[in-house]
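Student: Right after this note come the structures.
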Structure 1
Amino acid sequence: MSRRAKKASPASGAARPTVTVCRGCCCGTSAKVPHLDNEAQLADLRSMLAEVAMVRRTDCLDACERANVIVVQPSAEGRKAGGRPVWLGQVNDPGAAADITTWLRDGGPGLSDPPDILDLYTFRPSRRVRHELED
């Protein structure tokens with residue numbers, strides 16, 4: 001049995017969903033995804049989701065083979081309803097921000113089903129990678 005103390009979970013989650021946009025070593029670079037204006041994608045997400053979700057930029061999420069990676073985390077209400085973070089990879093279509101926005105305006109993880117098109121992007125990262133994001 002481990003004697004390490006576990007990190008305490010926050011008493012309540014974020015009131016709104018959180019969208020984490022990877023912009024590390026591969027995601028968000030023209031070398032990896034040359035046909036997409038990566039900064040415009042991030043700006044579009046921020047403007048379209050301004051009233052709906054918190055959008056944050058982060059360094060490498062360690063799923064480089066799936067650049068560009070976006071993680072949609074549920075709101076507190078969505079988590080209570082069973083929602084869990086949804087990992088989206090190869091989000092390299094300029095219209096993807098609109099699909100993500102539609103889903104989050106309807107409630108996001110735990111509260112509404114994503115548009116069918118987002119099924120093309122959904123993947124499950126390794127347990128280690130998921131754990132690092134949740135810390």
Structure 2
Amino acid sequence: MYSFIQKFHSGWAYLALLLLVIAVVNAFIGLASKKEFTPKDRKIALFGLIGIHTQLLIGLILYFVSPMGLSSLGQMSDKLLRLTSLEHPLINLIAITLITIGWSKHKKLTTSESKFKTFSIFYGLGLLLILSRIPWSLWFQ
């Protein structure tokens with residue numbers, strides 16, 4: 001079971017990151033070109049949110065069944081175990097929280113510029129945090 005969930009988490013990450021990158025790029029383009037915020041822009045941001053929340057759910061399951069997750073939390077001297085049991089989950093929770101805040105904040109805004117700016121900031125910061133804590137050595141095995 002662990003092996004399947006680990007491969008699913010790694011595989012879904014490609015889709016989740018792609019959706020998030022598309023949402024961030026769309027927000028930056030919308031902000032820079034001063035275009036009108038449309039339902040298409042909302043859907044792009046929503047797909048990014050859904051993709052990353054699905055990744056969170058898969059990751060939470062993996063965290064509790066993985067030998068490199070919760071069970072190895074006390075072994076902070078090993079860099080890889082510290083990354084997988086503490087840094088990766090914690091930073092990604094912060095990142096997903098920022099993305100969710102960005103989604104929630106945009107609903108209260110009225111101007112297109114403020115919506116694109118909110119997505120650019122919150123989704124962009126979330127993406128940077130996620131990319132900073134991907135266990136690249138495990139991902140490309």
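Student: The value 0.98 for Rg/Rh (Cα atoms, Kirkwood Rh) was derived from one model only; which of 1, 2 is it?
Tutor: 1
Student: OK, next. If distance in nm of label points 7 Å out along Cα→Cβ at positions 54 and 102 comes out at 2.7 when worked out from the coordinates, which of 1, 2 was used?
Tutor: Clearly, the read-out refers to 1.
Student: Looking just at relative contact order in percent (Cα under 8 Å, 6 or more apart), which of the labels 1, 2 belongs to the structure with the highest value?
Tutor: Once relative contact order in percent (Cα under 8 Å, 6 or more apart) is worked out for each structure, 2 has the highest.
Student: Quick check on the output: -25500 is helix-only ellipticity at 222 nm (-39500 (n - 2.57) for each DSSP H run of 4 or more, over all residues; to 500), derived from one of 1, 2. Which one produced it?
Tutor: So the calculation was done on 2.
Student: Separate question: Work out which structure the value 1.7 belongs to, where distance in nm of label points 7 Å out along Cα→Cβ at positions 62 and 78 was derived from one of 1, 2.
Tutor: It must be structure 2, since only it matches.
Student: Comparing distance in nm of label points 7 Å out along Cα→Cβ at positions 94 and 126 across 1, 2, which structure shows the greatest value?
Tutor: The structure with the largest value is 1.
Values in this text are rule-based calculations from the coordinates and carry no lab data. This is a predicted model, so every value here is computed, not measured. Cβ atoms are built from the backbone, for glycine too; each structure is taken alone.
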